[in-house]
Structure P
């Protein structure tokens, strides 16, 4: 699964839609070259891989936005996560009106924290590009040399893997997750890492979620949007303690911060941001390219939108626009069936 990532400074907007909860930790194992903070580390890297990872960090925007390539392996079940403040909002959609160009898009609306574009390619998982709110690692605006960055793979707020599977989260105050005996518990942000590393399709992603209990304690409860290269999408919500899944129908599926499962479409559209997304995507027949998607995200952006991003689920193209207006483009080479 070794892949080369090509990053270039092109148009892309980071318009952030607030959505994240804490993640629980499992018993730590031995580390090699991990952060010397006294806390369990995700790093399973050699000292040389740690050095190469930290040396790859570079600032690309005054958000501030950084980029980093994680070299080597990590344990996605350990690490330290801070509890977030109250959420502000989130806007996400998947569109597959053009079957050859399915697309996933999202705004991340949150606190004014530094962010990170992270490349990972673990030996036992899929290569990914994801976006991380670095405040959850405890680092500041300039994290140069900070070994806490070695836990960055644990906190993807959205991302896409080399099989064209994308996932994003949004706050859902109505969500409740009841633990099921015998299942491991994982944090509500951490689960995105497991999905990106292990799942090639929406069905496989749902299976990963099904195998785990989610921990919403200490942060806002969440719901999730999944989409893959075949044009399949799904919303995953937690209703009355149980996980529920609604597959996308027609040519698009959208998610903001209101529940959608068992909610009539008319009531969903009463939410301002969902209504704008639904009207525009219906009019377009679900056919949107990255530029049109960014403009639609701009229509639903808020004063605290941190970034807007689109993921091309068959092209591997990623377009990002930050709250500072910087636009960048990346490519994740895909290995489609």
Structure Q
């Protein structure tokens, strides 16, 4: 068979094999087979030495055309295979936007946190700053600095969890007020939200662990009328209405005079908080001059407010982590 016939047969075979190829790796193997240094085209062209001078240019030109034709076939098939691979990948990765998404239920704010957030928003709007302190306290900060010495009968009002080493779990967040006053000079306007502990028997209205928010204002010339105005404005914003409010004389060791505050809610008088003017002994304990500065303080239970606002009949529901209950908020 002449070289020209071999070249024509090689072209036919190569173009056919390339067109049938469906894999890029296999296509590369075909390129090497036909056009590589040791490929079939090179082997055929080795016989050109036996040709006459007149035949060599003709065969050389034919060989170049066949090589170019094979190269074009390779490039065309390579592009087709690459495009097909990309289309297959896109198809495999395509998202059906009509399918329902995988979702997780959204979290909800616990009713206790919701009440605290609401209280904080109100008092921050009135110019108060949030203060915090440790839950494990010393007797000094929890009692003594608040005008409650060891033999004071007021200690019987709060049944305390005592810890080894003389510390205790705070029974109110008033200890935060003492710590804050020790490190800051008047004027002071703070609220102290936090968890407190008392040895109460757990029932529908009592818990051994509950939350308080206490407020403190210290400045020159503060009077009981300032306290009453602040409390009334807070209750108005909290309950969203001008509810009837009454102040009843009461007793707390760290305020004098002291009062308890009731609101008329759904036709009944409901006790909501305690308050009073800061006792001069408390001011002296933190280094303030009671002849120069006066102040007022108030405190209330967050659980009580949550139960009233959300009409919850049992305080224990707030701690049972029952999703059927929590999903209502």
> So semi-axes √(5λ) of the Cα gyration tensor in Å, for residues 100-267 alone, computed for just one structure, reads 27, 24, 18; which one of P, Q is that?
Replying inline: Q
>> Suppose volume of the Cα convex hull per residue in Å³ works out to 114; of P, Q, which structure was it derived from?
In response: P
> One of P, Q was used to compute FRET efficiency 1/(1 + (r/R0)^6) of positions 68 and 188 (r between Cβ atoms, R0 = 41 Å, to 0.05), and the answer was 0.00. Which one was it?
Replying inline: Q
> Out of P, Q, which one gives 28 for relative contact order in percent (Cα under 8 Å, 6 or more apart) as computed from the coordinates?
Replying inline: P
> The value -4500 for helix-only ellipticity at 222 nm (-39500 (n - 2.57) for each DSSP H run of 4 or more, over all residues; to 500) was derived from one model only; which of P, Q is it?
Replying inline: P
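None of the figures in this text is laboratory data; all of them are computed from the coordinates on show. Note that the structure is predicted; figures quoted are calculated from it, not measured. Cβ atoms are built from the backbone, for glycine too; each structure is taken alone.
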